[in-house]
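Only the coordinates and a few stated rules stand behind these numbers; no lab work does. Predicted model only: the values in this text are computed from it and were never measured. Cβ atoms are built from the backbone, for glycine too; each structure is taken alone.
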Structure 1
Amino acid sequence: MTFLLTRSSRAPPRRKLDRDHELAMVSDELIQWLRKHGGSVGHVALQYFDHGGDSVRGLVATQDLVQGALLFKIPSNLFILPPKNMEREEHAEILLAAAVAEEFRGGAGSKWRKYLRALPSREELGLYHPMYASNEDLALFSDLP
């Protein structure tokens, strides 16, 4: 079985306010979903940040936090895992990727749709994730641990 996750790179650019509002809604839905399924969420939310001229997504504190404050707690019933009889297989990460792809394919019927909707798009990952970096960019960081 083949799974392919894609998003069109030809989508028209969204206005910053629309994009920020959409992420705020997604963040609120994700937090409500986590709580509904037994999770805990402190005073945090998803938000866009300017980084090197690009806009990247991250987690922001919505109020001052003290050291040791709970950011979030995810109960094990919300873990996406490979099938139980294959957890210790040599290629468990591939099975996990297939399980996530299957949940994406489930769309509105997926238990994890609120979480999956909150993940960054391929275009967003392309801005900062090393997997999408050119060899030249990776070479700039080759001396880092």
Structure 2
Amino acid sequence: PRHTSTVEYAGAYYGSGVDNSFSMERFARDFKIDVKSLDAEEMVFDMVGIDPAIANAFRRILLSEVPTMAIEKVFILNNTSMIQDEMLSHRLGLVPIYADPRKFRERAAEEDADEHNVISFRLQIKCEAGRGAAAAAGGL
């Protein structure tokens, strides 16, 4: 990306005679959306003349409207790793699940889990590398 820096304080350039405050008229005049490509599955566009913080807000709004699936509940039985259970659960929640959410329905609180409302994973892994190795700060 180019030209992504911003000044948060509206009076930062006041001494130079520059008004950096938000103006709806200036925003409407300068803001443009340049559509690069568009098809049934994807749209690529550039937003021109917009503050990076506002562009990020648009990005977050668009992402929130895309139906996705993620790991919501993690049950850990025996974690012997260096990673705390809470951190491991959080990291697993960030892993994208490539499943079409339209093929599932939202599960009600009193509803039993079945193949139409839940995806279940079992992770059972063991690290055998470096067994019995001495811990040393130089290895970090």
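Odds and ends about this structure:
- Label whose coordinates, when Cα extents along the principal axes in Å is calculated, return 46, 40, 38 (choices 1, 2): 1
- Which of 1, 2 leads on Cα Rg over 2.2 N^0.38 Å, for residues 29-76 alone, largest value: 2
- Highest-scoring label, criterion being distance in nm of label points 7 Å out along Cα→Cβ at positions 53 and 93, among 1, 2: 1
- Which of 1, 2 yields -6500 [helix-only ellipticity at 222 nm (-39500 (n - 2.57) for each DSSP H run of 4 or more, over all residues; to 500), calculated]: 2
- Identity of the structure behind 0.50 (criterion: FRET efficiency 1/(1 + (r/R0)^6) of positions 21 and 37 (r between Cβ atoms, R0 = 25 Å, to 0.05), calculated), options 1, 2: 1
- Given 12 for relative contact order in percent (Cα under 8 Å, 6 or more apart), calculated: source structure among 1, 2: 2
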